[in-house]
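Each structure below appears as structure tokens.
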Structure P
């Protein structure tokens with residue numbers, strides 16, 4: 001994930017990792033019930049990706065990186 005952000009967003013991103021085993025309240029508060037889960041919070045609308053993040057083109061599309069940042 002960091003590689004995609006470095007390539008497409010340069011210094012315009014922040015990644016927060018939550019270990020659901022140690023901070024399950026935070027995960028549940030964000031609606032995470034399955035792992036792995038990636039949540040794009042800003043810009044809205046919020047986007048959630050559940051499952052394998054190995055499909056780079058799929059992740060880029062789901063996060064709307066080309067639409068939002070024109071990259």
Structure Q
């Protein structure tokens with residue numbers, strides 16, 4: 001999880017406005033935790049966060065855009 005948090009922080013610095021990101025997580029719990037981190041700790045940097053399920057129905061991906 002620490003690696004994903006680090007990637008979120010780097011993405012917030014490196015992505016240009018309207019830049020797109022997608023993170024593959026270990027499942028629903030990690031995906032929701034990452035979304036919560038982005039919404040609370042990197043407030044105002046990303047928008048249109050969406051949790052996307054894999055073909056197996058597991059919520060595994062988090063997508064969004066840089067503002």
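Just so it is clear, none of the values below were taken in a lab; they were calculated from the coordinates. Keep in mind it's a predicted model, so treat the numbers as computed, not measured.
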**OP:** Match the computed value 41 of relative contact order in percent (Cα under 8 Å, 6 or more apart) to one of the structures P, Q, and report its label.
**Re:** Q
Subject >> Structure responsible for -8500, with helix-only ellipticity at 222 nm (-39500 (n - 2.57) for each DSSP H run of 4 or more, over all residues; to 500) calculated and labels P, Q on offer >> reply: P
